[in-house]
Structure formats: C-alpha cells, structure tokens
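Novice: I've put the structures underneath this note.
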Structure P
Amino acid sequence: MDRMVGQGEVLAVVQARGGSKGLPRKNLRLLAGHPLVSYPVTSARAAKAVTRVIISTDDEEIAEVARDYGAETPFMRPAELAADDTPDYPLFEHALAWLAEHEDYRPEIVIQLRPTTPLRPRGMLDEAIGILRSDPAADCVRGVTIPKQTPYKMWRDGEDGCLLPLMETEFAEPYNMPRQYLPRTYWQTGHVDAIRATTITKNRSLTGTRVRPIMIDVNFCVDIDTIVDFDLAEEAIRQKHLDIDFPRPVAAGGIRGWPQPIELLVFDFDGVFTDNRVYVLEDGREAVACNRGDGMGLSMLREAGVPMVVLSTETNKVVDARCRKLRLECRHGLSDKREALRAVAREKGVNLENVVYVGNDVNDVECMEAVGFSIAVADAHAAAREKSDFLLSQRGGDGAVRELCDLILQRLR
C-alpha cells in the first residue's frame, strides 16, 4: 500500500500491552461499561487534526477490541517490546519503522496515548497539536499539571538510615521555605504527548530538548494502576462533571461515522428531553422536568442550519407545549415511530443515511437501525445503548440534548 505522506499527517499511537502484573488484563477491564483501551482510541478518533489511529499491542484480544472502537492494527508488537521493563521509545521506533517499510507511511506528528489516563478533556489532542505546530522549534508537547507536592520538599534515602534532599538547588534549605517562594514545578500526567516524528527518528527521543506544556486540569488526573483508581475514575464519570470523549459502544458491523452532512436530526422526547420521570399533580395532570440549557443549544443548532424534529409516542400535551417553547417541529401520539420517521424523511426529501436519531429506550431501536447514525443518552436502556453508534456522557433531561448540540456545533466549525 502506497501511503507516502508528510506535512499534515498526524498519527495517534495507543500503547497497550497484554501483560499487567499489578492489575491483570487491565487494558480490557471495563470502565463505565467500556474497556479501558477504548478511551484513548475514542479521544484520538474525536480529534479533528488526527488523521490515523493505530494501536501497538502484543495481545490479540486487545487488538480486536481496539479495532471494534475504530483503531487500526497494522502490526502486532514483538514480544521483546512488551516486557514489564520495556521503555516507551523502542515501541515507537518499531511502529514508525514498520509503517515506513511496509506502507511508505511517514507522519509529521506522532501522538502518544496511554489507556491508563482515560479521562482526557474534550478537544485536548487538537489543542496539543496546535501548540506544537505554532512553535516550529518545539520537539514535543507534553501534558502536565501542578502537583500537590513540590519536589523541593522531597527526600531520598541516604547513608545510615538518614534522609538526603531529593534535589541540590540554589536554595539553602528549600524544604523549610514557604511553598510560594519556590519555583513552580509540573508533573507529567500521561494524558498526551504530541511529538514531531523527527524527534523520534532523528533525535532518538520521545521528548527532545524543547518541550512545550499543555496544562491538564487536576480533576482529570486519574492514573489507573489499581482497582481503587478504577473506582475513582468511574465515580468521576458518574458525577458528570468532566467533559470527556466518552467511548462509543461496540455494534455489529462496526461503528458508523457521523453523516456528512447531517440532513436531519430526530429526537425522541421522553427520556431524552426529560429524565423519564412523571410528576402527577392533585388534579391528575402530569408534568415533567427538562433542562433549560437545551434551549440555547437548539437555538445555536437552528442558526447553524441543522433541521430538527421530535417524534414521540406520548399523547400528553406537555410534549407539544415544550416543543413549541423550543421552536421544534413535533409529531407526538405516534403508534409507529419508524414509519413516522420514514414519512418525515420522504416529506423533507432527505436520505435516511444522513439522518441522526437520538433515543433512550427499546421503542427507539427500530428508528436507530433505520438511520445512518444513532445516539443514546447515558442512562439509556441496554437495548438502545447496544444499537447506538455514539453514547452521550449526560443523562436524559440532565444535559444530554445540550451535550449533543455542542458536539454537532463543534463538528461544524
């Protein structure tokens, strides 16, 4: 295959070996319902500037799972490069050499991604690539954060059981100084390293000498090494405070890509615009709770020219009232949502392959199968999650619609 490239080509390499003594099969362990290895793959696929995503692994099962989430496995990593004490550089040297020899492929920038730092801020990879490209003299960009402890106050083992200062510095006794008078230090988090390919191939380094930082919010800094770390990351995802690229569920036949363009965005109502609860008033009337942030997101989507419609089996007038408030076309009280979907597509002259459908329950599955791209809210029924091409990180009625609006707007920029 002739894939000679250069300027503009950005290769993301996910490193995930099969062996893990501390936590066996760590890279395949589920985090919020998805294998740990799926998180860096998802972040790389979501980045606009990344042009190719591969995984370097010695494990066939990891390779298969990574492929299901959208990564390539052009080669298997040799066993001698998958030992407990193997440093990172040789596996990147191997990856670039293999791709150059077998595919004539030579990227401009290489992105190093580790599964053990799964909580990557949305857009972080594109930002790192932008920083590197903005400084032609930079060798790499490395993700860092401000540590809770400074190395100026750290110690190491000395002779006779005594302690010695970790560092020799310009200060007489930095460990006795107020922290605010000491130089700022940074801890590398492992979220991302954006490296010029020449730094690897010519300088034989993953950093070089001129390293630019990209700051990572400490709230995203969970490094998975133990089962407790998994619990911390799971809780961070459950709390929904972190804006990350949440993995898409594996679906038979692979993961479909977003339609280009989106000719129509179709929403279910209950469980998408609402949290699926019903409040029954004393007089028998029903009420639901919605998220006020949806309105702004939908307004921006409308201004961007994305057509939208709501399809619902619910007969309650609250559906029509909310949709009128949001200026959304609404068809409710439907007995056959799939047929209604097809009818809307015919009326509007759109191809179902360019339709995006958002649902949450078993009665949405037929519509999800009928369109080109389907989305489920975070708390969707298992059947809807399984059929979806993309799983939102927010729950229905609690930010899911706004999250989707922001995602589409970001893709349109």
Structure Q
Amino acid sequence: MPRLNLKAHHHIALAYFFLAALLGILLRLFYIIPVAGNYRYILHAHSHTALLGWVYLALTGIIYRLFFHRTILLKKYCYLFLATNISLLGMLFSFPFQGYAMISIIFSTLFLFCSYFYTAFVFKNVPEIFRKTQSFKLIKAALWYMVFSSIGPWALGVIMSTLGKTSLWYKLSVYFYLHFQYNAWFLLAILGILFFLFQKLELDFEASKFKRFFFLLNSGVILSFFLSTYWTKPPLIFYFLGGLGAILVLLAFLQLFAFLLQNKKLLKSGLRSMEYRILKISGLLLAGKILMQSLTAIPYFADLAFHNLDFVIGYLHWVFLGFVSLALFAFLNWLKIIQVPRNAFYFYLAGFIISESLIFYKGLVLWLGLPFISNYFLILVLVSAFIPVAVGWILCANLSKK
C-alpha cells in the first residue's frame, strides 16, 4: 500500500475535526428549523468523530513522531492507520442513520481493537532510550487509561441488552468512559508531550518532584472518577474518595504550574511566539477545567451539574475545543507537522470564547432565573459556525502547501 507521511496523517485528523464541527452546527439547527434527522443519532456521530477522529488521531500521530523519529510511517503502522480510518468512517456514516445498532457497534468495536493494537505497537517498538524518560512514563500511563476507559463501551452492550438505557448503570458506564478519556487519556498524553518539550528545551523537572507529581496526578485521576457517581446518592465513602481525588489533582497541578512559572522565560525563548501564546491560553483553560472539576466535589455543585445539561456541555466543550484542541494546535505547529495561521487561530478562539459564554449563560439562566435573550439559538449557531470555518481554514492552508 502507498506510504503515508505524518502531515497527511494530521490532515486527515483535521478533516475529521471539520466534519465534527459541521455536525455540531447541524445539532444546533434542530432548535431553529425542522431538520430531517434524529438528534440523538447525529449527536453520537458528532461526539465519536470529534473524540476519535480528531483527538485520537492527532495524539497518536504526535506520539509516533516523538518516539519513533520518522516522517514516513512504518508499513505495519499504515495498515493500523487504515483500519482505524475504516472504523471511523463506518461510525461517521452509520451513527446518523441508526444510532447504536449493529453496523455502528461493529465499527465501534473495530476501533477499540485498533486502539489496543496501537497501544501494543507503541509499548513493543518504542526505542529503549525513551522508556525511562518522564515524557514516556506519562504517555504510557495515558495509553493504559485509554485502554481502561474502553471498559465503559464494553459494559454498555451488556447493560443495554439486560438493564436497558434507563438504568443508572448505563449512565455510569458513559461517565466512566468520558472520565478516563477526558481526565486521563487526553490529559496525560498532552502532559507527556509537554514533558517531551521540557526535555528538548533542557528544562529540569527534578526526578523526586516528578515522582511526587506522577503519584498525585494518577491517584487523583483514579479517585476523582467517584465525583461522577455523586448523582446516584452513593454511600458516604464515595464522597470522601471523590473529594480526595479532586484535592490530589489540584495539588499535582499546583506543582506543575509553579514549575511553569519558574521557567516562563526559558519556555518563551524556546518557542515561537504563536506557539507560546496558544500554550499559555491552553494552560489557562486547563486551570479552569481543574477548578470546575474541583467544584463538583461539593455535592450541591455536583447535583447542579447533573441536572443542568448546559453546564455539562459547556464543560465538555471547554476541555475538548479549548484545552485539548489548543494544546494540539500548539504542539503540531511546534513539530512543524501542521502550520496554524495566526488569523485562523484567532477566528477559532473567538468562536470558542463566544459560544462557550452563550452555553454557560443559558446554564445560568436555568439556574438563577436570569432573563433569556431573544434569538439565542440563532446567535449560537452563527457564532459556532466560526469553529468549522477556522478549522477548514487551517486545513486548506496546509493542504495548499507543497
């Protein structure tokens, strides 16, 4: 089969991001005009394409670039990449028409096996020189969390056929998957790339401090899952474990942010101004994410988040469109795999900030009884359209380069 380079790999990832963003616009049109489609089915296609098409492909491609030092992909990796894309396209074209049914489940299952093979590929083939580095320890943990998160989808099949979608175990399985995707796999993979950057810039994160950071982070990631169980009114021990997890995550990032502030000048001098600016914004969004997660350790806010869908959507988009996607843009630009045009980035950022403000505003309206602006949904659609336009802009700018 023809060999594929990493730029093409990430062009495909960006294309999935563009398609996911278009599906997001379609979902918001449901509130304005009649749409010939099933909202929930299209939502499945939107979320799977975004998380597995864009984020998964972008992260796995960067990991390959960092630890295998190749711009041309190995033949065995190309076959794995092909199978992964068959599964992604299968989900993209089956979910909108049937939701979770036989065809989409087959392709979802294929994707899970592809992710397992990718993990095994990395663990088996990564050069010995990287195996004990701080960056690879974080990446290795991230990949294990990705595999661990798949317990959620596997459990869903059993739960749907026995207890049904109304069972609390159905929602817990979904929350289990999302938690270990967003708060473990995505988070630790991005941190692993960041620590690789530290290594390249010769920033010394002391071994003893890293050991403490790694312990706090992983302990916090695992225990903070219990925050997602508060809505079930669980035993008191679950509240304690969830709260402890939130505190441990907070302590881990206080240590990391202190290190970043101490080495601010070295980071700034080692990066191009655009990359530094994007990473700085991504870091601020990460801090906001940790703060929101910490608030849910308080039962009142956990209950509020569970019953207020706009806060949940706002949080998920904050992490996905904000922290994660901006970090990926910065790292891809740093590695010279993708070039992010300055104006396209600011157009994207404007769409993100305004749409997030509108989503959280609606949540506040429902919570506090604030006045609701007229034409809200139309404004939200128009502002949200900035996202696919900006992503399409970045994609076209890179495709046009020879």
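Novice: If helix-only ellipticity at 222 nm (-39500 (n - 2.57) for each DSSP H run of 4 or more, over all residues; to 500) is computed to be -25000, which of P, Q is the source?
Specialist: On the way: P: -8500; Q: -25000.
Only one of P, Q returns -25000 for helix-only ellipticity at 222 nm (-39500 (n - 2.57) for each DSSP H run of 4 or more, over all residues; to 500), namely Q.
Novice: Then there is this: Thinking only about distance in nm of label points 7 Å out along Cα→Cβ at positions 21 and 389, which of P, Q has the largest value? Don't jump to the answer; show the numbers that get you there.
Specialist: Details: P: 4.5; Q: 1.0.
With respect to distance in nm of label points 7 Å out along Cα→Cβ at positions 21 and 389, the highest-scoring structure among P, Q is P.
Novice: Could I ask something else about it? Have a look at P, Q and say which one yields 1.9 for distance in nm of label points 7 Å out along Cα→Cβ at positions 141 and 205, as calculated. Could the numbers behind the result be given before it?
Specialist: Working: P: 1.9; Q: 0.9.
Of the options listed, only P reproduces it.
Novice: Comparing distance in nm of label points 7 Å out along Cα→Cβ at positions 301 and 333 across P, Q, which structure shows the greatest value?
Specialist: Values: P: 2.5; Q: 3.1.
Looking at the calculated values, the largest one is Q.
Novice: So FRET efficiency 1/(1 + (r/R0)^6) of positions 13 and 285 (r between Cβ atoms, R0 = 35 Å, to 0.05), computed for just one structure, reads 0.05; which one of P, Q is that? Please report the intermediate quantities before stating the final value.
Specialist: Details: P: 0.05; Q: 0.95.
Corresponding structure: P.
Novice: Among the shown structures P, Q, from which was the value 3.7 of distance in nm of label points 7 Å out along Cα→Cβ at positions 133 and 317 calculated?
Specialist: Working: P: 5.5; Q: 3.7.
The value was obtained from structure Q.
Novice: Assuming 1.0 is distance in nm of label points 7 Å out along Cα→Cβ at positions 157 and 173 as calculated from a single structure, say which of P, Q it is. Show your work: numbers first, answer last.
Specialist: Details: P: 2.6; Q: 1.0.
Answer for the origin of the read-out: Q.
Novice: Given 1.7 as the derived value for distance in nm of label points 7 Å out along Cα→Cβ at positions 77 and 125, which of the supplied structures P, Q does it correspond to? Don't skip to the end; give the middle numbers.
Specialist: Values: P: 1.7; Q: 0.6.
Going label by label, the one that fits is P.
Novice: To test your reading of the models, identify which of P, Q gives 198 for volume of the Cα convex hull per residue in Å³ when calculated. Walk me through the numbers on the way to the answer.
Specialist: Values: P: 198; Q: 148.
Of the structures listed, the value fits P.
The numbers here are math on the coordinates, done by the rules we state, and not lab data. Treat the numbers as computed from the prediction; the structure is a model and nothing was measured. Cβ atoms are built from the backbone, for glycine too; each structure is taken alone.
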